[in-house]
Structure I
Amino acid sequence: MNLGDASFQILIPVFNEELILESVLSHARDHGYLHKIVIANDASTDRSTEILVHWQKTHGLTVVHLPVNANKEGAILAAMEKLAADDKLQPFTVLMDADTRIRRGSHGESVSDQLINAISFMLEKQLAAIALRVSASYFSGPSICWMSAYSTYFGLHFDGMLLSLEKRLWVINGAGGIFHSNQLLKILRGIVPNFETGDLLITVALMKAGGKIALYKDIVSLTYVPATIKELFNQRRRWERGTIKVLIQESRFYFGLFAPPTLLSVALALHMVLYVGLGIVVASIFFPSMVSMDGGNAIMTKASIITSYYVWFCIDVTKAAWVAYRTEPKRFPLFLLCAVANAPVWILIVTPARLFGGIEAVVDLAMERIGWRKKISQ
C-alpha cells in the first residue's frame, strides 16, 4: 500500500470537554495535524459544541454532531459510519481521547510523518492494531496527581513492551491506538457502547479474532491527568470497574490464556493480587474460626495483606525505573521524585479506588443478571 497523509484519520470522541478542548485543538493546529482530525461530538451539553462550531468555521475542523448521547464507542461508530457513507473513511483510524495530544518526534518528525511510520510498522509486522506510548501531562501545573501518573505510565510502558513479545496487550487504551478502519468498524457494530469497558472489549475482540497487537513506543500520546485527588480516585475506580467487568464477561478467553501460560496470563494473575488480601480480610471478619488472628494464621493473614498492597507497587516502581532510565535518562531524577510522591498516592488513593471499583463491578453485573440494572456514577 502506498502510504501518505491521506491513509488515515484521527477520530476523537468528545463529551463535555470545554475546559481542555481549545488546548487540544490548538496543539493539533500548531503541530500540523488538525486537518486529519474528525471529532465525534457526543451530544455535549456544555460549551464544547460552541467551541467545535467555532473551529469548524474558522479552521475547517471536521465534526460529526450527534443529536443524542451514544456513549464513547457509539459516537466513534456513528462518525465512522458517516465517513463511510460519504466515501471518506480512510484505511486506518487513529483513536484518541479528547484529553490527549501527540508529541512531536524526538528528531523533529511531524505528527503526520510519525503516524505514517507507525502504520508502515503495522503493515510490516502484520499487526491488527498498535497502541501508542502514553505519558502524563498537566493542564494548569504539576500536582501530586500528575506525579503519580507520570511514574505509573512508565510502568505501563514496560508492560506494553513485554506483552508485545507475544503480540498481545492488556488494553489499547483511549489515549492512542491505530486500527484497520474496516476491522474496527466491524467490532464497533458488534459491541454495546460502554464508556467503562469499550477499550478492553475492542482489544479482546481483536485478540479473539486472532489479531496481533503490539506497542509502538516511538509515538508519545500526552494525556491530561486528573487535577484533584477526588478526580484521580474516580478515574482509577472507573478503570478498575471496567476491567473487572470485562474479565468476568470474557472469562473464557482470559482463562484460556493460562493453558499454556502466557505473559498476559501472568499479568492477569499479578493484577488480581490486590484481591487476595481483600478476600482474607473479609474471611477474617465473617469466618473468624477459619482465619484466626493467632499464631501461624495471623502471620499468613498479615503477610497476604502486605503482599496485596505493597509488593505490586514495588514491582511497578522497579519496572518503571528501568524504562525511565533507558528511554528518558535526562528525566530520570524527575521520575525518581515522582515515584516517591506516588507511594502514598498508590496506597491511600489508588488501591482503595481499585477495590471500590472491583466490588462495584461485581455488584453491578450481579444486579444486571437478576434484572436490576444499576447505574453506577462515575
Structure II
Amino acid sequence: MDSTLAVGLISGTSLDGIDGALVAIAGSAQQPAVTTLATLALPYPEGLRGRLLHLAEGKPVPVAEVSALHRDVALAFADCALQLIDQAGFRCEQIACIGSHGQTVHHQPPAENAAGHTLQLGDGAWIAECTGVTTVGNFRTRDMAAGGQGAPLVPLLDYLLLRDARRDRCIQNLGGIANVTYLRAGGGPEEVIAFDTGPANLLIDGTVQIALGEPFDRGGSLALQGTVDRDCLERWLADPYFRRPPPKSTGREYFGYARARRLAEESAHLPVADRVATVSELTVRSIERAYRDFLPRLPEEVFLCGGGARNGYIRARLGRLLAPARVAVSDEAGIDPDFKEAIAFALLAWLRCTGAPGNLPAVTGAERAVPLGDVHPAG
C-alpha cells in the first residue's frame, strides 16, 4: 500500500521535554495501518522548562511572557521535528504533515454552567515556517467548542489500532495523569469508554522531588522498599474527583505540585520510602477503583504505556488488583509505550488533513464528531 509520512510531537504534563515520532500511515481513516519509523525524546532547552513550570503551576506571569513562551515552545518543537526527520534519513519535503500537541499549561473541563477552556503553547505557524511542513496544532479546542472535555484524544488511536475482536482490553496510560481506554471485544467507536482516572506520575514525581530533590522514582525502586500508610491512603482516596463519573478529565491544575506539597505535609511523619509507596498506591488504587466503578466489567487484558509503564511497583500492584486480567506493556500489542501519544498526534494530523473527524464523542462528551486542529500549510 502507498503510505504517507507524518510526524507527531507532544510534551506531557510532567514537562520533561518533547517526544517525537515519525510514522508511515496507509489505509483509510476507518482502518489505518501505522508503522513507526523513528522516535526521539528531546529535553527542553535550559531554562524553558522552568519558565513553563512557573506558568503551569498557576503563578503570576505577564502576558508578554505567555506570548514569548508560545513562540519558544514552538521553536523547540520545530527543532525536535527537524532532528527526528534528519536522524531517520528523510527530508522535510517527504513529510506530509506534522501534528503538534504543544505543551498544556492550563486545562479546564466544562462545568455545569460554564464551557471549558484549554491552552496548549507552541504556535503551529512557527513550526510550519521552520520546517516547511504542513503543521496541525491546537487539537483540543474544537472538541470543547462542540461541548466536549477536549480530552482524552488518544483513545481514537487505541480504538483504531489496538482493539481486539475477541478480548476486552484496557489501554492504560501512565503519564503525569493516568487515563484509561476501554475497548469492548468487537465493539464499535460509540462503545469506547475513556477518561482520566486521576494522577499517575505527577504526585509521585512531586513527592520524590520535595523529599530528595530527585526528578522521579526510577523503576519504582523507592516505592518497592516502602510500606503504604493506610490512613493517608484512605484520606487521599476520598477526593471527589475519583467518584465523579465520566466523561471527565483532569491535569496539573488539580493534581500538580501544589497537591504534592500538601500530601508531603500530611505524610511528613513517614520515612521517605513509605511516602513514595503511599502516593504510588494512590495511583494504583484510583485506577482499580475507576475500573470497578465505571467500566461494564474488568478487561481480560491491560496494556500499559507512558513513563509509568516501567514502574515496577505500579505494574506489579495493578497485576494483583486487576487479576485475572493480563497486565503487560503496550509494546506487546505493537505500540511503543514511550511514544504512543506522539504517534497518536501524527495520526490525528493525518486525519485532519484528510478531512476526517478526530474525536470520539462517546469519550469526550462532545455533541458530534468534528475535525480537530488548526492547519498551517507548508510554504
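Ranked by relative contact order in percent (Cα under 8 Å, 6 or more apart), structures I, II are led by II, which has the greatest value. Structures compared: I, II; top value of Cα Rg over 2.2 N^0.38 Å, i.e. the largest, recorded for I. For which of I, II does helix-only ellipticity at 222 nm (-39500 (n - 2.57) for each DSSP H run of 4 or more, over all residues; to 500), calculated from the coordinates, equal -17500? It was calculated from structure I.
Ranked by mean count of other Cβ atoms within 10 Å over residues 42-49, structures I, II are led by I, which has the greatest value.
Ranked by distance in nm of label points 7 Å out along Cα→Cβ at positions 10 and 266, structures I, II are led by I, which has the greatest value.
Each value in this text was obtained by applying a stated rule to the coordinates, not by laboratory testing. Because the structure is a prediction, the values reported are computed rather than measured. Cβ atoms are built from the backbone, for glycine too; each structure is taken alone.
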